[in-house]
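Please find the structures below.
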Structure P
Amino acid sequence: MVDDVLVLNKQRVRELFDLRQRGHGGDSYEEDPYPAFHRLRETGPIHAGVVHRLIGYEGEATFQGLPEPERPHFSAFSYEVCDRIFRDDRVFRSSPIEVRGDEGQGVGSSMLTMNGPRHRRYRGLVQPSFVPNRAKWWIDRWISKTVHVLIDGFEADGRAELNVDFDAAIPLLTITGSFGVSVTDALDIRRALSGQAGNPLSQIESLERILMPIITARREVPEDDLISVLCHAELKDEDGTHRLSDREIFSFSYLLLAAGSGTTWKQLGITLAALLTRPELLDRVRQDRSALRQAIEESVRWNVTDPMFSRFVAEDIELCGTVLPAGAVVHACIGAANRDPTRWPDPDSYDIDRPPTPSLAFGGGPHICLGMHVARAEMFTAISALLDRLPNLRLDPEADPPRIIGLYERGPNELRVVWD
């Protein structure tokens, strides 16, 4: 698939990866939410209501657990409370109902919405492909080739818009490549996942058209890729040991493609924006790639691309003096939690020399982000390649500086750069 990267339709990619054109997630929000996050956290770790209304945003915003108007909603803003919500999956559940995995299609029937032992069994099937020592497998098979072919496409131009022409394509082509999907089909997958395929049925049909023939082929002849892992994994449950059904593999695939093709794009852009607007830091990571790893970790703490995740409350519980009734939705505002001054001094500063302190950027507890090590590998490989191949890389002085926009999905509006 990597050999086809150069035929990417850049205009189509720009349309598919424009933060301002998806109609959900607070797309139109262009303010800095962190002053409001601070005010809310300082007046109490938990507030009744949803995050976007509490900070004064009146636009439409859908997300996991939203809108759910019939349920009471609460939002948590301190690190301690958000961490507890993530860790206690008995009380704070990913779905209000029990999800089996062999019913329905899409993310709603995937391990993302499973709870307890069932979630652990399903996650365990693919966890070995995402552990740190498998990062080299991802880099050698998909990430490095994709990164360098993309740079080949604009290296001679002396300028580029990195956010879409580079950042967006890397995670998309990495995860779809691990499923044996062509570049053309990768863009169709992005269109379906972003809601631009029309109604939900057409989204499912679009993905089935692409994925089901691959699933059939990998069942017969496995290859060294992720879809083969799913096709030949054995699930042990109360009924014994069995292979995943086509429906289960499709739901797994839907989740991995949705998660793997979006968030790293935006976080890579946020990291590049942080470095490019601080030339002294960019020079430092150019000379010392261990500092680049620190820069990535600080980026995901300082300005996380998905600053909120939601959980459904399974039983009445009191948190910090606030009673959350069974059936409520609690929104863990990890953007606020990751800038909690009780855990990080001067939390609004982007400081790559901070002592290592885990954040909630990738969530926490049993549902901690499965692909976090792949995401780190993508960001490190991509930024390293830019610094190696584009001398004197810097922001385009003729363009406006990048701005981080969005509310529940945050990322740069653009990243225009030049080099010598």
Structure Q
Amino acid sequence: MITLEDVKKQDFLPVLLGSDINVYGMARSFHEAYGYKSVAVGKGILLPCMNSKIVEVLRVEPRLEEDEVFVETLLQFAEHWPGMKLLLVPCGDNYIKMLVRNQEKLRGTYLFACISEELLMRLSIKESFYEVCSEHGFAFPKTTTCTPENYKTVELPFDFPVIIKPSNSVAYWNCHFPHKKKVFVANDRAEFDAILDAIYGSTYQDHLILQEFIPGDDSKMRVMNCFCGRDGRVKLIALGNAVLEEHSPEGIGSYAAIINGYDAALADQMKGFLEGIGYVGFANFDMKFDERDGKYKLFEMNLRQGRSSYFVTAAGYNLAEWLADDVVYHKPMHLTVATNKVLYTIIPTKIIFDYCPDEAVKAEAKRLISEGKVKNSYYYEKDRSLKRWLMFQRNQLNYFKKYKRYFGNKGLRD
């Protein structure tokens, strides 16, 4: 177990909220940058943080997403680290929302980057978020919603295929029904009706987001990670071009492999957007390049670093350094737009060549591999042990089974 004795020589202690691959990616970033170990607090302990030498989930609290429990848990946790600067890093949507709502109760005990609750509400409500996007020239897919009361008669202002996803991710995570998927794609009205019947036949009774499908395979997806300093100025912009997404029911929409990209015009536009709204901290954007009009269609904004954000560190732009330099060390920082390239992956590279349909993307992946510019987020040479190696091998083998079974299946079937 990581103890005060283990970390007392560190300038600060990263306290990560969660235990998924995002948490491990941030812990790895801190270790690569400073040799520092991280600790974590979460609702449970997931695979990426098990048997690790660089991060340990030291507090598990199933009710961590309740405000009073969140504050009490973190204040009590801080008491175990007297004399340490504690850098708090939320690694999930609900954790950042909890921090925003309770920041004044935790300020002084923890260091963190955080927006105001007013801005959180503006960005969390779909209508106001799209309004802000439009003000800064961002395009987005045509979107509507439905409810348990009107879903049988809802009129769609766009054609099929239609993307169906929950507006309340927590409630959806806790519901159960046959063939449940993180995101669905309905190709016609009959499939659309069947999916909505299945969802609303479960305990999920909140809004659903209905969105037009932008043509193109996974490689047309883009992910952008940014960091904004305490002064409201953008310090880092890093674009990623998706190679493949995950296709398992629980992983649809998450990136499995990314090659870093660069688009100067998009970077300028994003800089203007973030500085215009006075943003602070990490921000993550999912978008898709629409070949019909040559525009990026913005899907969503996450008020944190993304699940696959280690691709930025992998390319030489260590996310932990940007956060620590601003929040802990108060260093002057200028804007960096990432241009280095690497193949980031959480899957075996063979899967990339078996399933990515874009020959140009596969050729670039092959070149980067031949140059040794490939990093698997799970595999870190400085965090090796027999248990972790066996866990990694099992994880990688499972991806072959998942892609064989689920690739291209975003409907109400196995």
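A few points about this structure:
- Structure (P, Q) behind the derived value 61, 57, 39 of Cα extents along the principal axes in Å: P
- Structure from which 17.9 was derived, mean count of other Cβ atoms within 10 Å over residues 159-166, options P, Q: Q
- Taking relative contact order in percent (Cα under 8 Å, 6 or more apart) as the measure, the highest value among P, Q is held by P.
- Structures P, Q were shown, and helix-only ellipticity at 222 nm (-39500 (n - 2.57) for each DSSP H run of 4 or more, over all residues; to 500) at -12500 was computed from P.
Each value in this text was obtained by applying a stated rule to the coordinates, not by laboratory testing. Source: prediction; values computed, not measured. Cβ atoms are built from the backbone, for glycine too; each structure is taken alone.
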